[in-house]
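Just below sit the structures, each encoded as structure tokens.
Every read-out reported here was derived from the displayed coordinates using simple, explicitly stated rules and does not represent laboratory data. From a predicted model like this one, the values you see are computed outputs, not experimental measurements. Cβ atoms are built from the backbone, for glycine too; each structure is taken alone.
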Structure I
């Protein structure tokens, strides 16, 4: 999987197509990614105390990693990731601008 925590991504398909956001968590076993403000659903939250009321809460759900692409740091458009060896270290680069992600 090319996407890591903290990356800026764009949604390329689905109900949130075109949204740009930051990755909060990556679930490698399922191939899904939790992205800030994307794939929001309403959840029922029950009352915690006797005098409090239950409420509806918007939460972000994981989205399939194949529906996301990395954002190029220079141009701000979607790009694929590549690798390059610099000073004996392997780094991720943007295919469009050849800059480090």
Structure II
């Protein structure tokens, strides 16, 4: 199992709307790619939140091939949509985790 981990810090001015959009729109549509079997959104605590809260979206892929399929076919369009929706009101970075046990 692989976890596509996207850490995002939205500005306070959009944080509530961003969370609602993630849960109701973005994450469900991303699951429709069939590259991931489930997802979850987490909020980081004990972080510097002066500029905004920090969230982690995790998408679970059953194989590296499915994760790669997401990158090759869907990732660019999703990233463009996020920028079109929220502009420069957030920062994010992505990591890939492999479940060992």
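Summary table
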| item | result |
| --- | --- |
| Origin of the value 1.00, where FRET efficiency 1/(1 + (r/R0)^6) of positions 14 and 62 (r between Cβ atoms, R0 = 35 Å, to 0.05) was derived from one of I, II | I |
| Which of I, II leads on relative contact order in percent (Cα under 8 Å, 6 or more apart), largest value | II |
| Which entry (I, II) yields the derived value 38, 31, 20 for Cα extents along the principal axes in Å | II |
| At a computed -7500 (helix-only ellipticity at 222 nm (-39500 (n - 2.57) for each DSSP H run of 4 or more, over all residues; to 500)), which of I, II | II |
